[in-house]
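**Q** As structure tokens, here come the structures.
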Structure P
Amino acid sequence: MQYFTRFLGLTLAAAPFFAQAAPLSTRSTEHSITEKYIVQLIPGVEIASVTAHHEQVRSIKARNLGRRDGSDEAAGINEFDLGDFKGYSGLFDSATIAELKTLPQVLLVEKDFEMHTTLSQQQNAPWDLASLSSRTRGATDYFYDSTAGLGTYSYVIDSGIRTTHVEFEGRASWGYNAVDTINTDSLGHGTYVAGIIGSRTYGVAKKTNLIAVKVVKGDGVVNFSYFLDGLNWALRDIVAQNRRPTAVINISLGGPASSALDNAVASVSNQGVLIVVAAGNDNAPADYYSPARAPTALCVGSVDANDARSPWSNYGSAVDIWAPGSSIITTSHTSDTAIVTQSGTSMAAPLVAGLVSYLRALEGPSIGQAARARVLALATTGRLTDTLGGPNLLAYNGSGR
């Protein structure tokens, strides 16, 4: 499985994000072995009940681990509040997990696990922006309004951003780091994504504000718990800053189908925040993967310069729209002036996220699902080949060309 095995998933990527919600086995003879889990509470649970539940969990965990001293291992729980999606992550032994699953506040339990990615580099001239502003194939110029995303905010949940790159013109900043205390993009994937969204030369929305939310380690690995932590921060920041009509979240990451991940995305979407996601690179139905299959997200598949589905792009009914993702030139993390060519649905998704920011600056602010509908309504129809059950919709910026 190649979807997101090395977290960053969609730059020709690779592997498991989360496991699907399913009964978790217990090992009564191995109570001392702890593993990390994600626990989702039932929607609508009262705050007082959540507080009491967390105290109960800490007590159960301490008892099963034989620790009553309030140590980090016994008490360490990281809480998430994404509206209807409330829950937490932590290291739990099998006896504790067995007890947690019996508590009335618990909806589901999933084991945390890693995602990875594999990058593919190619040397080719940029063509994606020209495609975005033309109804016909083979265009060489990019036509866009000079507002170019001004006053909008593009949150990049990824490996970070090289904020000092000259292409970002001071518009890129660090928002949150769920991984470590080092605010650098040592992997590069987040900088690639940010460049497609909003760099001055290679970006769609050349004046948008880019906000780095780091959830991916330098080795390309991310845990579901890191991702939830980053998503939780992004939602809180968007709401606190009154940015719902002007903010978009790009997630060029993913993995196997996960009820918990789908629920988290739905909860954020239900609060008026649009999430754009990559379809994945396994040449398989996108509805096998999360968050690609999340109904309220805007799922993007990849096409090449000949308007054909990129041979590795996922496909099917979960894909909402297609965008260029093969041989895309963008910003690199290796220096403040470096560029790189990348392929993957990781590159197609930020093109659409940038389009969302571009249209909001041009036409006015819009809440999540309205922005989603506008992108789909503008799309060029009937131009693509080999969509394999997906809609024949190619991203378009409405330039009139």
Structure Q
Amino acid sequence: MDSQGEYQNVVIVGAGICGLATALGLHRKRIRCLVLEKAASMRTEGSGIDIFANGWRALDQLRVGTELRTKSIAVTEIHEQWLEENRMRVFPCSNVEVRCVRRKDLIEILANNLPANTLRFNCQITAISTDPATSFPVLHTSDGMVIKAKIVIGCDGLNSIVAKSLGLVMPKSFPTWVLRGFTPYPDGHSFGTFFYRIRNKHLFLGRVPVDDRLVHWFIAPMNPFKDLNDLKDPKLIRDFAVELLQKFPSEVIEMVKASDLSSISLRYISYRPPWQLMLNDLWRGTMVLAGDAMHVMGPFLGQGGCASIEDGVVLARCISQKLPADSECTVISDKELHERIEAALSDYVKERKLRVIGLSTNSYLIGSITGTSSWVKKLLCIIILVLFFKDSPLCHSDYDCGKL
């Protein structure tokens, strides 16, 4: 670094799932990058991440699928139960790979496959400007550093400064929340390999095994709920969940009672409306968005993590097709390099836009049903879902993001 700042070819802002997947994809294509993370260390907190077949295809392209599979067991069936109607639907998963993994395992495996010095912690971006001489982006950090990059990839999640720089407004929130946790069973659980989803008029609960001794569970209301922003203590959150589940089967209540308090979280559900994805620029110049920074969505489809991994594979492929080697950045003019990068980012957004609009729309409709007390709005959303998204809950997993 000189007095004018530090120079990097590719900078990824955010070391979450998408940021690490993108960095690993670029590494597999022999393109160096720097990942900037504002936290002091790797952010491994969080509970379970559902990964469907489309996500496993992307992970296999990154060459970490085999390692991650050792951390989980495959789901063989999805069971959906309606308590009031005493009705059950079963979706076999024999031809579709579905697993729940700990977010910690996914993050660590992605990070451990990156070269040394790829990750830089305690580095918060406070502003992004444009170099008037080259038109490439310039990153300004909270400690006064200046980083001049050829490509900036915004994987910085819900409060993305890269999205803000591109002119996108902040994502919105549904008036509903999701409560998540893990329950350990040191002697093994008896839930088999089934993803169990049970609901009544007021609540929806999901339970999925991570392995033979660990279960991930989540609870969400079926209608708008009172403000829970002041509920922070994990024990109080667990007690609140147990109280809500009084009309659910006893094994479900006991599972929540036995949960690991350190794993419990309660968060309101954020989303980027699908019309923002349709109408706004998701890239400009040599800056682009990926993961939650682009398409944060509710957890209703279980596709948020999968879509972020897909983004990483597609973006690394598009960049490598236009910039096949690091060395080329030093032997071509800034103008030509700018044009190549713009072409790569344009290809990436064109490929991903329809996919993420579909996921976001489906998720938005489900969230709108649970997030409104208006039966007119509920009915309208249900009709649209039936008309356009009537396939099985596994239909989104048919997608293949392609080769790296």
Structure R
Amino acid sequence: MKPKSYARSVGAVAGLAVHYRKDPTQLLFDASTQAGRVVRLLDGETSHELGILAMKLGLMPKDSRPDPEILKTTVWGKMFSTPVGLAAGFDKNGEAIQCALDLGFSFTEIGSVTPLPQPGNPKPRVFRLVDAGAVINRYGFNNDGVDAVGQRVKDFQARRGPNPKGWLGINLGKNKTTEDAAADYCIGVAKLAPFADYLVINVSSPNTPGLRALQGRKQLASLVSRVLQQRDALDWAGQPPPPLLIKIAPDLTAQDKEDIAAVALDLGVEGLIVSNTTIERPPEVAALPGGAEAGGLSGAPLFEPSTAVLRDMYRLTRGQVPIVGVGGVATGEQAYAKVRAGASLVQLYTSLALEGPAVIRKVKLELAACLERDGFASVAEAVGADHRGGTDHEPSKSNSSWFWYFQRA
């Protein structure tokens, strides 16, 4: 080796040693990311299963590093250490709840969970489009059912004690063959609501026949009314019940969005999750190997359409309904764009699957930097900023804005 090359190599090693000595936890996350790249040589579903297994066995790193103070935010009366959570679909059966929180998420959402166990759609049903930063899946609500999942979440809640590190959302679905969708969701509420910090009714997966039809105004109002009635009939011992959220699709007409907003406002729905995967295929995605496979598309191509729907829903609900923004989040700038569009919280999933757990802290630190750059003192202050005017780097924070009034109310 030439002297100059040797010196550069020694310098690089020394630099890494200093870096990891200052932040040894990052070494574990980077090592986990490298291991994940090997696992991702396998097919998408096998990689997913191995990831869950590694989490169950405690083989994933724990992030004990403090989060930036600016990221603390309160939604539904709960304090979140950051607004960054894990979206539903990764931990379908509640097998790795604590590990997800240990990785650095401030909340994790399990499911979708149906009343009865079901195998989902035939394999193969997961297709990675690495060049597009995307995944197509048609899992079809494969899960262990409410009884098995209910026992796991009951055990989790018993272990975590009175001062939880993070929050648990439970996403509810209906069985493929059921004729009474509302009855299925009510079973999920009855069995799982006592263990949830928030509940989600998923009416937007493209992989269950007829599910998206439940987003129509009449159908959705009937469904939400029955679910709320079931939730409120449970014994909450004087405590407020978990908030109910609706997870919606990105593939909605203007009338669809108006109808969903009206139902949410009229019935007192406590939140929206915007959005699920899309059935649309941009030409650059469709041209890729596997890009025309049936199912829901997630990842980078979903960022713009899901953020556009998020922005519309914030406007239509007049900032009165907290929104969880999900779809294509892989950077702090993208999380920040969701917040400015109206999201109080954000979720990611595909970027975790493609990049590994180091993406979690990256998103959090970059989001904090975006808030500080633009002069915001908190996440809550930035929620819906795009609706109040101002440029990308000159936020408007006027209290005279009616959007601002409702955000603070």
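Each reported figure results from applying straightforward, stated rules to the coordinates on display, with no laboratory input. No experiment lies behind these values; they were computed from the predicted model shown. Cβ atoms are built from the backbone, for glycine too; each structure is taken alone.
**Q** Taking -13000 as the value of helix-only ellipticity at 222 nm (-39500 (n - 2.57) for each DSSP H run of 4 or more, over all residues; to 500) derived from one of the structures shown (P, Q, R), identify that structure.
**A** Working: P: -8000; Q: -10500; R: -13000.
Source structure for this number: R.
**Q** Of the structures P, Q, R, report the one carrying the highest value of FRET efficiency 1/(1 + (r/R0)^6) of positions 84 and 332 (r between Cβ atoms, R0 = 35 Å, to 0.05).
**A** Working: P: 0.35; Q: 0.00; R: 1.00.
Largest one: structure R.
**Q** Taking semi-axes √(5λ) of the Cα gyration tensor in Å, for residues 156-371 alone from the coordinates of each of P, Q, R, which one would give 40, 20, 14?
**A** Details: P: 22, 20, 18; Q: 40, 20, 14; R: 27, 22, 18.
This figure was derived from Q.
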